[in-house]
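What follows draws every value from the coordinates through simple rules; no lab data is involved. What you see is a predicted model, and the numbers here were worked out from it, not measured in a lab.
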Structure I
Amino acid sequence: MDHFGTIHILINNVGKFQHKSLYDVTSDEWNDMIQTNLREDQ
């Protein structure tokens, strides 16, 4: 804070990603990622 001064903006961000091959992602895991990453506010 001493170097840059006060905080002017704060961004809260969340995302999910499966650390495996796309071919190994189950439909439930895929839907959970889409829900979190693209539709969380709905």
Structure II
Amino acid sequence: MRVIEVPDGQHSFDILNPGPQSEAAVLAARDAVLELLDAR
């Protein structure tokens, strides 16, 4: 399990509050999924 902290985030933060913090969280989540898929 990987926790991606978004201290100022709320539900749908990536849509409601786009910005550097949201982008970093979305990219971190994407990277985590890709790592898991690559590990198989």
Structure III
Amino acid sequence: MIPAVSSVEEVAGVTKLLQDKKLLRKSEEEEVNNLRNQLLQ
């Protein structure tokens, strides 16, 4: 059986990865919007 601490740390690590991915995606979407706006001008 896995010790509780390891499981908690693993969940925390996965949560952080998801948050980082979400922030990265948001900044990528903003960049795409900026480029699209430049093309439309």
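So helix-only ellipticity at 222 nm (-39500 (n - 2.57) for each DSSP H run of 4 or more, over all residues; to 500), computed for just one structure, reads -33000; which one of I, II, III is that? Of the options listed, only III reproduces it. One of I, II, III was used to compute mean projected area of the Cα convex hull in nm², and the result was 2.8. Which label is that? This figure was derived from III.
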